[in-house]
1. Comparing Rg/Rh (Cα atoms, Kirkwood Rh), for residues 56-151 alone across 1, 2, which is largest?
2. Matching task: 168 is the computed value of volume of the Cα convex hull per residue in Å³. Pick the structure from 1, 2.
3. Given a computed value of -7500 for helix-only ellipticity at 222 nm (-39500 (n - 2.57) for each DSSP H run of 4 or more, over all residues; to 500), which structure among 1, 2 does it belong to?
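Laboratory data are not the source of any read-out in this text; all were calculated from the coordinates shown. On a predicted model such as this, the values are computed, not experimentally measured, just so you know.
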Structure 1
Amino acid sequence: MTYTLLISTDELAEHLNDPDWIVVDCRFVLAAPERGEQNYLHSHIPGAIYAHLERDLSSPVIPGVTGRHPWLGAEQTVEALERLGIGSHMQVVAYDDAGGALAATRLWGMLRWLGHEAVAILDGGWQKWVNEDRDIAMGLETRPAQSIVPRLRPELIADIVEVDRMRLDPACRVFDARTLERYHGQNETIDPIAGHIPGAYSAPYLENLTEDLTLRSPEELRAHYKALLGEIPAERVAFYCGSGVTSIHNVLAVMIAGLGEARVYAGSWSEWIADRKRPVAT
């Protein structure tokens with residue numbers, strides 16, 4: 001069986017020793033970029049390797065041009081994931097401690113963009129694994145480098161030109177996945193300019209999750225996103241956040257809801273405001 005969206009802790013536990021499976025710890029703290037790796041070294045799911053959001057899953061920032069976590073090019077993405085030990089034949093399971101949003105779904109989205117569908121998010125993540133008193137490991141773990149044959153799906157990524165068009169097109173929708181406060185331009189503590197892309201609607205990724213950081217049921221997510229999208233099909237929808245990480249959680253939720261596969265604006269708010277001439281709404 002191939003897992004493409006979510007996987008339970010029970011299902012993962014059955015495959016921890018499967019050589020064709022790879023578990024990736026993606027824990028990351030925006031305010032302390034090395035803390036996620038430190039937490040991994042202290043304790044993690046046995047056999048899991050670590051992927052650092054900034055070193056492994058993003059390209060270098062170009063001040064005044066890119067956002068905070070720029071999307072890697074196709075060749076660079078393949079090289080980075082092969083180096084981690086991910087191969088085309090593998091089932092990938094990604095987890096973090098934020099319900100999948102920092103930064104497990106970033107890895108999920110990158111692999112789907114490469115055409116690798118056998119990638120799933122551990123539902124409930126690290127907290128659920130620990131709360132169930134399952135085995136943990138310590139220290140650094142690695143896997144041998146592998147080979148990925150990409151089948152690129154460029155339609156899954158919207159660039160800044162497309163988003164600028166989509167926000168003005170009544171046949172499309174652009175959604176902001178950050179908190180409602182940041183969407184309104186209140187309590188902005190990460191980016192230098194507060195507000196949102198004019199024409200964008202609010203759809204906080206936190207609304208995808210229950211209190212225990214598992215995903216809401218497909219039925220709940222379908223009702224939630226049908227109300228947001230109306231009759232707009234998913235392929236004409238783009239999600240963004242601060243830097244193109246948590247917004248992919250909404251893409252996952254829309255798929256779980258059975259509504260299709262939306263796009264992500266990878267540069268997101270931090271790229272939009274890199275040029276002070278672009279409009280801002282509050």
Structure 2
Amino acid sequence: MLEDRLRKRYQFLTKAQKKVAEFFLAQGEDAAFLSISDLAHQVKTSESTIVRFARSIGYKGYPDLQKELQSGIKQKISPPRALQKAIIKERGQNIYSKIFEMDLQNLSTTQEANSKKIIDQAVEEIIKARRIGFTGFRSSHSLAYLLCFFIGQVRKNCDLLDGSLGNLPNQLINYGVGDLLIGISFPRYASATLNILKYGKKAGCRVMVITDNPVSPVGQISDLVLVAGNKSSHYFNSFSSAVTLVNCLVAGVSLRSRHSVEVLKSVNQIVADWKFLLI
């Protein structure tokens with residue numbers, strides 16, 4: 001699929017080719033039926049750039065890319081219909097074994113997409129930030145909470161920006177230059193996550209995301225993108241790889257921050273004093 005090819009090849013594209021990639025991700029259904037001249041006009045680039053773009057990500061040419069897009073549109077169905085289709089398709093099959101296999105593939109894809117250098121850079125961004133806001137909505141909310149919870153045990157000034165009780169504007173006004181916003185967003189992308197990150201970008205924050213594709217809506221506006229494979233045989237995203245990325249970031253910050261032990265001791269003291277735990 002186009003998204004898979006872009007995930008692997010995006011970093012090697014030229015600036016003009018990345019512009020074409022962003023158009024396809026944002027308006028893929030429209031692009032699927034545009035002639036190469038019409039597409040070049042809309043993206044404000046040359047036809048030769050579009051041809052080179054298609055070849056750079058593994059297609060024989062633009063017609064080959066367009067054919068795949070059109071096929072994808074025919075196959076695209078809503079989550080309820082996807083579930084109905086899965087119920088019929090999976091009767092009598094070992095669906096659990098299939099899910100394990102897909103998650104292993106997702107982990108392999110994720111490891112290939114995120115070099116040690118990229119993860120090291122993400123860890124350094126977290127360590128040096130003055131304040132960090134974590135955000136994710138719908139199914140991504142649990143991942144944002146998990147990352148905020150663990151990072152908050154080894155460094156101070158961490159907030160979960162979830163909009164509960166209408167408090168989001170009161171939180172966002174505290175963010176600016178020197179701060180970091182970390183967004184987590186997977187299809188179907190939540191507009192609230194994108195709006196929070198756009199606000200932070202405008203206020204001078206650094207922006208980091210965990211998403212499925214570097215040219216997803218949040219990926220396009222971010223300073224640093226961590227890519228997690230999310231394929232599933234059903235209607236939902238798989239988050240196994242995203243959780244692994246969370247584990248990597250938490251481990252990196254815990255081991256490299258010179259304040260991590262001190263902060264963790266303070267957190268554990270409060271837990272002990274308040275008797276949060278039963279044992």
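1. Going through 1, 2 one by one, Rg/Rh (Cα atoms, Kirkwood Rh), for residues 56-151 alone peaks for structure 2.
2. Values: 1: 122; 2: 168.
Value 168 for volume of the Cα convex hull per residue in Å³ corresponds to 2 out of 1, 2.
3. The structure behind it is 1.
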